[in-house]
Structure I
Amino acid sequence: MPRTGLASNQLLQKIILLAEQKIRDLGYKRVTQILLGRDFGVSHVALYKHISNKEALLDLVSEKWVKS
């Protein structure tokens, strides 16, 4: 697995931004941890260290949208 060189909180924010883009482009049902990992350049397993499941991912994206 490639290292990103980002701190954990920075990596989480980048994952949220990517997820937000993918949800807008593909819809929530088609976005998976595997897709995000591939597009981010890391193993999908690495994403589980930061986001436990798809529902948690949606919570984080929704929270970002509400704060905007």
Structure II
Amino acid sequence: MRNDTFLKEMGKKIRAARNEKKLTLRELGVLCNLGHDAISRIELGQKDSHILTLKNIADKLNVDVKDFL
């Protein structure tokens, strides 16, 4: 799988988890101490993120980071 395809698929999973929790980009950004624009770029597959950033997002959404992979 190409990297850009992987990032887009991962972003879709993050967006689905965020929507399931009924959080806006801004709300998740505040919880994760990230800008809403950074969350948006991750969800769109436009930003490659450190594993610790992904773990932080997963923790705030109460999911396992493996669910994003």
* For relative contact order in percent (Cα under 8 Å, 6 or more apart) computed as 32, the structure of I, II it came from -> I
* For distance in nm of label points 7 Å out along Cα→Cβ at positions 31 and 47, which of I, II scores largest? -> II
* Asked: Thinking of I, II, which structure, once mean count of other Cβ atoms within 10 Å over residues 23-30 is computed, gives back 16.5?
  -> II
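Computed from the coordinates by the stated procedures, all read-outs in this text should not be read as laboratory data. Not measured: the values here are computed from a predicted model. Cβ atoms are built from the backbone, for glycine too; each structure is taken alone.
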